[in-house]
Structure P
Amino acid sequence: MNKKGFTIMETLIYVAIVALVSTGLAKFSTSITATRNKSYVVQEVHANMRDAITLISKKIQEANAINVANSTFDSDPGVLSLSMASSTINPTIISLSQDDGILQITEGTSDPIYITTNEVQVKNLQFSDISVADVSKTVEFALTIDYNSGTDSSRDFTFTQSESSLASIRN
């Protein structure tokens with residue numbers, strides 16, 4: 001008697017093997033996607049933080065003076081008004097577009113220049129005038145940047161970074 005085909009037991013074993021391999025591949029694919037998403041989110045926040053610190057420091061170093069009366073110190077959201085040598089960029093104001101918004105720099109009467117992207121939110125922006133009378137004009141600033149995940153609050157799309165720095169006017 002010639003038996004061709006599979007027994008039920010062989011078929012079940014083959015189906016189980018295919019199911020295990022398929023499940024493993026699906027989990028691996030999901031893991032790769034989650035890692036890629038998290039990496040993108042972290043990179044976006046780091047890049048925005050680096051740009052923000054660099055530009056704020058540069059503007060403070062280029063300034064002639066701090067407009068203390070027009071600045072908001074030691075509270076969130078802070079505002080820093082700087083007196084500049086060139087009348088076209090005087091005053092230079094560093095602020096947020098709104099509370100928990102986009103970091104912006106307004107030079108003179110021109111429109112604001114956005115420093116951070118709309119993919120992140122600046123959750124905290126504080127300035128402190130730590131100048132020493134007749135010695136140095138120094139501003140300490142602190143930022144907290146969150147990834148703007150919108151409606152997706154999954155772990156892959158959340159990341160927060162906080163940094164602080166100092167900059168002195170160089171004149």
Structure Q
Amino acid sequence: MRSLFACVIFIAVDLFLSGCGYTLGEIRPTTMRRVNSISVGTFKNDTLIPRLESQTADAVAKQFQQDGTYRIETADRADANLTAAIVSVKRQPMRVYANNVMQTSEFELVLNVEYTVKDRLTGALLLKGRAEGHVPFFVNSDSVNSDLITDQNINYPIAAQRAAEAIVSKVSEGW
């Protein structure tokens with residue numbers, strides 16, 4: 001009985017000590033380890049949708065502030081500069097009406113962004129990648145009063161926010 005008690009105590013202490021040294025907190029990508037502040041410039045817009053670049057850049061800056069891994073600074077004071085281009089915006093049909101298979105009831109809006117993070121002093125490329133923001137949305141079943149473009153325009157800020165979450169996750173955590 002005494003050896004069983006000693007064995008249980010030994011295992012408990014071993015398990016307790018095996019967790020030592022593990023800390024919770026930020027885990028930056030290796031290339032971003034010396035970066036403490038970042039600037040987010042106005043994005044380039046390769047689409048024909050007006051003001052989408054400012055919505056997306058604003059969403060990225062707010063997401064960095066919410067994440068807290070990097071401080072937002074101006075381009076001349078930041079350790080790294082993030083630049084990006086909105087490459088495309090696609091509207092894909094997802095679901096049709098049961099009584100009319102030629103009419104789409106649900107679409108998915110996909111916003112594609114390419115971004116780079118460069119060191120401000122050396123100009124070295126720290127990160128490069130692509131991010132997507134996906135938003136499903138429904139249209140009105142009344143074909144006379146439905147306005148697909150308005151329904152799509154309402155969802156641009158949500159797609160920009162989701163793309164921003166993907167960008168900040170990659171820059172801050174590496175995945």
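Just so you know, all these numbers are worked out from the coordinates, no wet-lab data involved. Note that the coordinates shown come from a computational prediction; the quantities given were computed from them, not determined experimentally. Cβ atoms are built from the backbone, for glycine too; each structure is taken alone.
By the measure distance in nm of label points 7 Å out along Cα→Cβ at positions 64 and 96, tell me the structure among P, Q with the highest figure. Could you put the intermediate results ahead of the total?
Working: P: 3.1; Q: 4.6.
Between P, Q, the highest calculated value is found for Q.
Computing Cα extents along the principal axes in Å gives 107, 30, 23 for which of P, Q?
Details: P: 107, 30, 23; Q: 83, 53, 21.
Derived from the structure labelled P.
With distance in nm of label points 7 Å out along Cα→Cβ at positions 8 and 128 coming out at 6.0, pick the structure among P, Q it was computed from.
Q
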